[in-house]
Structures are given as structure tokens and as C-alpha cells.
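Just below sit the structures, each encoded as C-alpha cells.
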Structure I
Amino acid sequence: MLFRHPSPTGVYELITREGCHLCDEMAAVLNDVLPRYGLTYSLRDVDIEPELRLRYTDLVPVLLRDGVPVAKLRIDRWTLVRIVEGRR
């Protein structure tokens, strides 16, 4: 009998703002890793949503998984893999 780990799941959102180079860097990592797991993410602009602006002010990018922050400012590929696979 083979044991299979369930496929990673989660709703990923990237809190960002226009012109943010760190946001672009995090988006590139997300674009590289998430599709390998059949996952996607959505963008949320901190300057358009008042509740996000109040919460995160200038601390962007922020990666949310199921509404919970899992990374801020920078993330590398291996850290994101650990997050997606539930090892962090």
C-alpha cells in the first residue's frame, strides 16, 4: 500500500502596491513555485483597500495563506516550497 501526501492547498494572496520592486520579486517567486502545485494567487493593492492600508501601511509585500501572513518583504524559492508543503 502506498501512502500519498495530500496535495497542497490554500488560498494565496499577495498584498502589494504599484511600483514596489520587492513586490515584483515576491511575485516572480510565486509565479515560479505555485503553479508546480496547481496553485495560484491573487493580488491585493494595499493602497486601494483601506483595511489593508491600516494593517500593513508600508510593510509590503505580504504573502497571505488562507488570510494569515506567512511571509513579509522577501521570500526565496525554498522557503515558499516549505510553506506550500506545510513544513513551516
Structure II
Amino acid sequence: MATSKSVLHWIGRNGKRAGVTVAGFALIIAGVAMLVLPGPGLLAIIAGLALLATEYAWAERALAQARRRAKQAAAKARSRVKRKKRAGG
């Protein structure tokens, strides 16, 4: 039979996981909506993935991929700005 201490620990752990899951998916859904509405959509999606990554390995992998893609996009944007400056635009 489980002790009351272990039951409380189980409830606390799963309550935290449920809260993180709900909040993380809420951020992702809000971010997706902000992709077509005014607001920082990509930032909200990445924040949601970062929150979910505290509890789920799949979210950690998705966050790593999103970071890689963001770095690639930033590098591409910087190279375009440099080319435009060199062209005199």
C-alpha cells in the first residue's frame, strides 16, 4: 500500500507536468495564431517548446531544430544586408 507521502509526491509531480503541458501548448497555439495576426509568433512558439522541453524529450529535440533554423535564417538575413550595403543600396 502506498504511503500518503508517496501519493502526495505523485500528485505533485503529475500536476506540475500537466500544468507545463497545458501552458506549453497554449503558447504554441498562440504563436501559430500570431503568425497570421499581429504579434511575435515565432517567439511564442519557441517559448512554448522551451517550456515543454522541461518535461518532454521530443520537445527538446524540436526546440534544438527550431534554434538551428533560426540561426540559419539570421545568417541568411545578415548576408543579404551585407550584399545590399556592398551594392550601394
Structure III
Amino acid sequence: MQVKVHFVGILKHHTKDAEKTYEFPEGAMIDQLLLAVGRDYSARLPEQMWDAEGERFHPTIRAARKGSSGLDNEERLKDGDDIYIFTRMAGG
């Protein structure tokens, strides 16, 4: 399945991308998407956002579908999802 990630605010600045499409098997979850994004952009993200050693985003980094305030890491992705990744700091 395909999922399109949209980078918002300071994340767009650091990734130097507005969006990127990812391929995942059916049943993949938000935490798998965040891990893939973090690994892809590890060299560009400051340590205050991405812990490269622990391979995880800082808790202020959130993923959401349009119209939602955030998704749980165990929530399943859906084919064709548009996922927005943003930081809750500075208004997202």
C-alpha cells in the first residue's frame, strides 16, 4: 500500500521536502512509518527531533490524518493515507 507523508513547519525545513510517498505492506502501523521517515532523514534532523541511536522521534513530533490532532503509534495505516508529520512546539 502507498502512504503519502506531508512535512509541516520546521520538519519541512529540515527534511527539505514537502512530501514523500512510502510503500508498506498491509497492516503497517504509524510507528513503522515514523521509523522509516526518521531513518530516511536522520542526517538532516537535529538531535532534538530524532534520536538516531534509539531510532525514535522526540515525543513532540506527531503524525496525524487531515482533521485529526494526532494518531497513536499502533494505529494502522490505510492505503492512500495522507499523513501529516509536525511538531507540537511553536504551533506545529
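Bear in mind these aren't lab numbers, they're just calculated from the coordinates by the rules spelled out. Computed from a predicted structure; not experimentally measured. Cβ atoms are built from the backbone, for glycine too; each structure is taken alone.
I, II, III: which one has distance in nm of label points 7 Å out along Cα→Cβ at positions 37 and 77, as calculated, at 1.6? Source structure: I. Can you spot which of I, II, III the value 3, 13, 14, 15, 14, 11, 9, 7, 5, 3, 2, 1, 1, 1, 0, 0 was calculated from, given it is P(r) over Cα pairs in 5 Å bins from 0, in percent? The value was obtained from structure II.
Which structure, out of I, II, III, was helix-only ellipticity at 222 nm (-39500 (n - 2.57) for each DSSP H run of 4 or more, over all residues; to 500) calculated from, if the result is -5500? Please report the intermediate quantities before stating the final value.
On the way: I: -9000; II: -31000; III: -5500.
It traces back to III.
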